[in-house]
Structure 1
Amino acid sequence: MRVDLSIAIGGFQGGGIESAGQIAVRAFAIKGHEVFGSREYHSNIVGAHSYYHIRVGGKALRMPLDALIALDAESVFTHFRNLRKKAVLVCDKGSLEKKASEIPSMSRELKSRIEAAYGSVTLGQILEKLELNLVTLPMAELIGKLSETVKKPMSSVSRALNVMGLSAGLYLLGLDESTIRKAVEKQFQSPEINLAAVEIALEEVAGMERGEIPDGIRREKLILTGCEAVALSKLFSRIEFMSFYPITPATDEALFLEENRGKTITVQAEDEISAIGMALGASTAGLRAAVTTSGPGVSLMNEMISLAVQAEIPIVITLWMRASPSTGIATRTGQQDLLHAIFSGHGDPFKAVIASGDHEEAIEDVRLSFKLAEDFQMPVVHLLDKYIASSLAAVEREKFAPLPKREFSAPSENYLRYMITEDGISPFLPVGMATMIVSSLEHNEYGFASEDPVLREEMMLKRIRKFRKLAENVAEKSYSVYGERNAEMTIISFGSTKNAILEAIEQSEFHTKFLQLRILWPFPDISDEISGKVLCIESNSGQLSFLLNCCCKIDCVARKLNARPIYVNEVHRAIEEALSGRREVILGEGA
């Protein structure tokens, strides 16, 4: 029996929401079910509302929610309108007496919307009007009981509140006690207090009506965030140097790689310019090198990206997109760096831009990014986003594969670093193996600066030939097509919208196909793949549709601008409205 659940776990930031989410993901994975979890949090360190959204039985998030496990009143106020009828709501009994106006951490905007819709009433009065399976727990009493059980002061055991609420919720949904306990044991090095918390919580809900979750197909998989998956793939790809300047969410990737680096050199630079400069220096010396950052960081790297193009230095730039412009909403997702990635660097910045749709593609694209950077001696931007960065997914170990080390042969007697060749690709040797000049200036074949017009034209044509060779090389890898060939609608998108779109077209009553762009630059020729109306779905103001207008007519653009992921049900709505003739759809769900 297929299990399909959409669950949110909410509480204040710093209250163990991430741990609770990870326990839930592990529990469903232990039970043998496909599971995916995404963390949503504020950019402040502690206090504001945070939640973990989990999908069981699918790879994409959907609304409405089947269950909400709320560790404070703000979580219920934030999410109760996302609950379906008869959904399970687990919350603290004390939350029911709260009014929205009494919660200092809640945003003024949310308070205003709630009071405009329901008046100045208590949470309990609002919930009375809803058809929910409401389970209230006396959280303060349960913490006191835990304190007595483990002989620790309440102040030291109060952190187990998240495990108590979570355990009760998972048990009522249908997970057995053994599975919950195993997940808790995997989460904590010293799980004794938390295991006691599980027992107390389950005693409280024993005898209540509960669901039943059968065993699924159990496979040995790694539970990883997107940042961890990318860092591990870099290690399998034999990366030798990575630099970074701390920025959300790239820092998580850098720190994970540093903790597991082996012989890889990792450097926290003093700023983003230094970070990419160090990586370019390492690559020039023959090391497999990368830099990881987000949108504001890439803005500062533009001059160095152009240097990499002009000096033909291989470099992988891992770009974790987030809600922008400027610092925007630093801990929320978006796809707003697409055009920036393609056109970053002044002049004619020839580079490759690769976009991953999920964890497994991210692992593959790390290897592809290094290979293209080194084969074509140019920057490669690997586009991901915050949604992938902080989401948990189960990944098969076999997805990780090694990449052969860079090999260098002895230099010829008259080594020309920038030799003009038919395909535009010159012989590359590390600094120190041969005499050469590495310069940001236009140059002759040795690297000496030159402003000669004939030589300038030859060097420009050389770089153009190399870019065209790249386009030929990646043509078959540039996009994937899912669904019926002659469908009445073609959805075009890129990146982390992938799984929501795939699930939506599988369920849709309309004949729809999905054209997923994997390599955005060089932009592929997709004209033969398009049938019926064209719907472009993206989490920005329309950057992909801008590119698509150069090669096809766009009938409808569906945009998501609220810095939350695209949900399966939103794709359903976009398809229906596009087929009805709408030219623009705004997708706005998410708390």
Structure 2
Amino acid sequence: MVFTGAEMVIECLRKEGIDTIFGYPGGVVIPVFDTLFHAKDIRVILTRHEQAAVHAADAYARTTGKPGVCLVTSGPGATNTITGLATANFDSVPLICISGQVPRSMIGNDAFQEADVVGITRPVTKHNYIVTEREKLAKTLKESFFIASTGRPGPVVIDIPKDVFTQPIEDSYPEEVSLIGYSFPGKGHKGQVKRAAAAINEAKKPVFFAGGGINVGDASDIFRQVINKTEIPVVMSLMGIGTLETSNPNNLGMLGMHGTYAANMAVSESDLVFGIGVRFDDRVTGDLAKFAPDAKIIHLDIDPAAIARNVPVEVPIVGDAKSVLEEMLPMLEVKERSAWYKTISDWRSNAVCRNAYEGFNAVEKPTARLMPYTVLTAVNKKFPEAIVTTEVGQNQMWTALFWDFQKPRTFITSGGLGTMGYGFPASVGAAIANPGKRVIAVSGDGSFQMNLQELATAVKNRLPIVIVILNNGYLGMVRQWQQMFYGGRYSSTYLNDVEAVEKQPEVTPDGTPDFIKLADAYGAAGFRVLNEEDLASALEKVANINDRPAIIDCIIEPEANVFPMVPPGAGLKEMVFCTDDEQE
């Protein structure tokens, strides 16, 4: 058949099973949007910013396992995607970003809205292309989807000049792809798998360290079988949350700077740590010299470059997590480790740990204000099956610590890059991808403002997203560091006076919009919450709102902190539990 370049892009989407794309139009991509106008089988979600389009496509991919797709124009349209691409790249998200480019004859001439998209995006993508020959478009599209979704997944950018979109040729979409030099592992080396299983069986104090690679590799089911058989305790990376039910007795919670007391202590005292789909990054390890000092490290990852990058590894396994765990399961033995389990039980019941974990860190100055733990546990109880997205900072850590996650692909957050402004547009993508499922967007009052324009997208598409704003009047995580390590000098982190809101709920404090009025302006619902009674009432009301988003603006304790905390440069055992442990 004869296809224009724009028609071939749409043919590609159909062949790859893509029924939804996120985007923002502009001059050079008008031919594609015009073709989409007639393509009734492909839904176009118009976001209000290109960064939000990438974040929404990212969350679409994270919750479904299918590649997310976004479409943007040239120049600033393409450059606005950089943060979203870097976010997806850090967290191994399969994503295709199609960007328009000026006509081929104008490239390099500083044409209107020209940018070197390939050069700019190379450091933040798995791969990228510029299509300078119409004949190579179909092959490039096929390769892009293959690269994005195989091995360690990641974003791929395809930059297409306008005249390539409009040029018709006799063409067909390839059925197969073959890339010289591109390969990825499947099953791990049999000898290494046996060595790892033997080391696990011999260990007296083993710990499994579950990372995002288990979720990405759809290995949660087999991982749960491994844990249920061996009853070996598990710690999670931020991205690994959901791989094992939070309520599972073997789940010790998140590891690292804001990890649980039990998780940090278990790894520190272990004699074997089996990391699966993890990077052993600095927020997890703390001082590397003090990380699991007596433990053998087994590291399983599909990306060979990730293994032993940060910690010395006794048994490296390069392979697909699902395949390796399936092979390893029958080799693993049920062992009696009562002393180890008793020690872990004692750590979990530690009173200081529980108080810090539940957010009651204001012990030196009791408060009647709402605490984050109270808000999040109430929302969780009302919506136990929800998909949860977060922004980055205190709201993210509190959600990771307090929410009861039962399934993989239900905790959607920016891990490696730590992108404020990610969570709300991600909730749009998650809601589009999962119709009929409730999506909760947990936000801070600072981070929500970075992409709040997507209220228009959520209202337009009648998405019943519940936006829970933990409003403390600060850029909370930076403020916490300033309180603990910079003498309480709150430089450029103070946003508003939440005490004024408590005294006069109808008054908008300087520096922050009235989120309730903002919701009304966009056509969403809005509720301000000052206490537990307000919260219960608001949750009852939003549970019955199914045709538009709702904001619950929760005024919380301004100086609530995330504890436990491992100070920068300290080891995992050197946790602090309240500001009395302040480090100057």
Entry that produces 66 once percent of Cα pairs over 23 Å apart, for residues 108-307 alone is calculated, selected from 1, 2: 1
Structure (1, 2) behind the derived value 154 of volume of the Cα convex hull per residue in Å³: 2
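Every number here is computed from the coordinates shown, using simple stated rules; none is lab data. Here the structure is a predicted model, which is why all the values come from computation and not from measurement.
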